[in-house]
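No value in this document is a laboratory result; all are computed from the given coordinates. This one's a predicted model, so the numbers in the text were calculated from it and none came from an experiment. Cβ atoms are built from the backbone, for glycine too; each structure is taken alone.
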Structure P
């Protein structure tokens, strides 16, 4: 279950992709299977990195991969990569956990190439606000969410780093009610409603029935659990984008701003 839409990343063979705060590797492993790119999956948690490695191993052993992946334990504020190293950076469901999230954005800017793509996702405001109202424990656990982003706030923070916004969408609307139930019955996962909804989500993830796919598309604009924003890092020197006319044409223009149905 991925949150970022790979179709908006402008991926090309041989590119380097950073999955920052990769967790158990959902985006990294998806791209490993689908795209001939070099993925660097980074997380502060050694346990999550081990789990991601274990999940990726069967695909690599079977040869069912298109790209390559490296798993790295690192602090997002001190990445072990040189300037302008990556073509694409994904930072999904990470910034809401970090006190100095603007410092993380600065570090992303350092390692991302000019004209590179940056995709950021965070919990959408309304579903997250409901979770906070239903349960203090939800956001007070170790490593939990320390802020609720408004979309405008996050977009402004990224744009101040020198990015051009070009697309947005929400995702995982069917998961919002599950988290509301989970917060209402915190630490009672065997409660019948919570358990039944979890079974529904697992079934939906595995079977991908057309009905629930359409339901989620219809509900995402209102109830989407996550908001995804997409940016292009400015080329320098400004205001000249530099390079050939062909290279300049690859950059989304302001006319390209759009909301993407996910």
Structure Q
């Protein structure tokens, strides 16, 4: 097995943090070595130094895609941290619906992983608006740094076990049989999601209009305090007044540093 030295780990982790914001602590060295081992073997690299040089010299960007896919943990499921979705349904959507002269709803699922979060939002929106939905532009922008998880999300195919806990009306109205073990989301819901590969560390966010709601849950756990603060400030600047930021329950914002107002655990609002 090709082992990674402390010096090699630092060089690789510094590159990842600088370009993608992901902070790999020293105790992750063995984990990273294991996740990347097969990549080195398949490409006949004798050391992590050779692998690092390959990454930074690869003009196609494919090697970086593989690296990010290997080191990121994309664990998610439908209705994860369900109280957020109930709050979105019961408080956020009625607030936006009652705003005058507006029939657009701009939502960003940042770090969408394999699509469960944005699809859940789309189903809630469809159910909430009902017949009025045709008058609304309520597409969800869903982004992730990993092309692998985005490919899964776009397909919209999930095992019957994965959707078992969803409301029976959702399974009836929003899914159809794909094969004996899997179901696929209907086009009405799949078409409501715009999937894009996006790096949250980009200096400038290329959005022409601000968002009413940003979901960025269980993403910032990989960032150090400075990176997290900078990202939250960028989120704030592209949030509409009265808009919301949802983060993961294992995450929190320093209330003395953020301009968002604390609403409830992991939910913040721009006043």
Structure R
């Protein structure tokens, strides 16, 4: 018997339980016939128009994304609007849509855990624990060998896919680094967490002016981490290969592919 959308969603629930999702989140099945057969799954961070077209062209039966398309309320899915156009293209292609968001962030092989592993962090633990001590948002651990803020930023440039926004750093290039805290995706809400404050550097995305400025000034008077701000999309794109491998192991016979379309929203920057 072929796998169905219901079968795939059951595997998604087992790999990334909905109980781990934040209350404000909206992961799960977003569209598609639950009984439809699934022989090909395509993975991406964002359900944008190019990704929908790519999934349709590849003949994918299901698109699994990290960011829920309907996270914010909508009053129309007309096709002259982005979300309506995406849904229409997927529906016409008989391609279901499932999202695994914060429920995929907190697990032992989630977005932050994958980034921590790529940096070679030793004994990484969540910044904020969830259902178990090994599950939760973010990760904090030690580098196998001490480094500096500058060398760590350059290592991230090698690990992460390139984006127009690049990597921004607040802190001296030669500042020593042994303990690293990180959070894939937007993480300025964790700036005041004890594990972050105790780290030598904090890596995350979407750092806004005021929280970053306050953190920088606090570090000058009372101590605190250097900051490294990376692309939101890039920090979470690394997880897709791990998720694809887990899906292949759980769904024998299903072809699982990963999109390499850059869905980071920025096209270029001007250096002044």
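Here Cα extents along the principal axes in Å was derived from just one of the structures P, Q, R, and that gives 60, 43, 38; the source is P. Structures P, Q, R were compared on distance in nm of label points 7 Å out along Cα→Cβ at positions 97 and 169, and the highest value belongs to R. Computed over structures P, Q, R, mean count of other Cβ atoms within 10 Å over residues 161-168 reaches its largest value in P.
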